[in-house]
Structure P
Amino acid sequence: MQEILYKYLPERAVNPSFELIKTNRVHLKIVDDRVTRHGDYRRMPDGMHQITVNASLNKYKFLITLVHEIAHLVAFERYGRHIKPHGSEWKMTFQLLMLPFINPEIFPSDLLPLVASHFRNPKASSDTDAVLALALKQYDPENDKNYIFEIPPGSLFRLYNGKIFKMGNKRVKRYECMEVSTGKIYLFNPNAEVELLKVEDH
């Protein structure tokens, strides 16, 4: 397992991550990409703890996701199963587990202050922290996707599920977009990844 982790994690994060996996008796599964989530944790009927993480995540996102899911396990074990999944107990646990990783040997200098700032009050997903999410995405492999905030008003774009939307105006932090087939309005985070359609695509 330790050897496999070198493929998915920053080099200096491998040993401490492996210790977390071992100490908490985690069965880690690295899985094909799921669009709706980066990872998840579940307790199996036999009492084993299974954590899955998407194989497609860049090394920094993989690390944050792995520790995020281990924090669920530790918080449930420590505080009981009645706690909120992303409540104060989980946040505190996530902060403590993540602290040893927030250093310049693991995160590059452009990410480090953003990661440190995020973990003062970690969100249920790093994707909801638009500044950190955009910085992390700079380390993703090249793709043909655009961020919502880059889409010109009035343009059409396609979501991962094939639905087509028309770009609207910004409302406070999010963007109002209309689903073309139904006329319904949806709000999108600025860092949502979508495929910009050329006129002839539609």
Structure Q
Amino acid sequence: MAERKAEVERNTLETRITASINLDGTGQSSFKTGVPFLEHMMDQIARHGLVDLDIRAEGDLHIDDHHTVEDIGITLGQAFAKAVGDKKGIYRYGHAYVPLDEALSRVVIDLSGRPGLHMDVPFTRASVGGFDVDLFEEFFHGFVNHSMTTVHIDNLKGKNSHHQIETVFKAFGRALRMAVEQDERMAGVIASTKGAL
């Protein structure tokens, strides 16, 4: 099996970001972004998705976190697309339900080659640890638009915003892990009647 690793560098006037990913990793992660709560959440993707992540970012945090968070999502999406390659032999679809105390979230992923985000998370607070929760949608938009995936994110219940967000990221990691898993019965075949994703 070919190595499914990639590194992407993205430089703009607002941010400078490097993202490395290994889809066949062990859940190791290293972050230096200046946005600690996002790092905590991306660690959930690595641990529960069994992917190795290394993300370095310098951004205009003196303004706010928006550009940095969005561009991390973009760069991670680009790295993911590069690492997953032609998608031969993978399951393509992934889903997960994850609870944390009173919160429960569901994430469903299709490595469809078509970007689409459908996110329904009724946050109970506007910020967690000084982090604007609206930026999570910007992160996922960046990811899906540049990884060419369809992602449905639903927080089914929850009262604590930290728990709501954490269940989303854990479920996202689990669903991603399922979608990129090699299916022996699909060896060398793309899971699409089109013959391409």
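Nothing in this text is a laboratory measurement; each read-out follows from the coordinates by a stated rule. Since the model is a prediction, treat every value here as computed from it, not as a measurement. Cβ atoms are built from the backbone, for glycine too; each structure is taken alone.
Couple of notes before you dig in:
- Value 33, 19, 17, calculated as semi-axes √(5λ) of the Cα gyration tensor in Å, assigned to which of P, Q: P
- Read-out Rg and Dmax of the Cα atoms in Å, for residues 140-187 alone, computed value 11.1, 34, structure in P, Q: P
- Structure from which 0.9 was derived, distance in nm of label points 7 Å out along Cα→Cβ at positions 124 and 164, options P, Q: Q
- Entry that produces 2.2 once distance in nm of label points 7 Å out along Cα→Cβ at positions 84 and 148 is calculated, selected from P, Q: P
- Read-out relative contact order in percent (Cα under 8 Å, 6 or more apart), computed value 13, structure in P, Q: P
- Highest-scoring label, criterion being distance in nm of label points 7 Å out along Cα→Cβ at positions 108 and 132, among P, Q: Q
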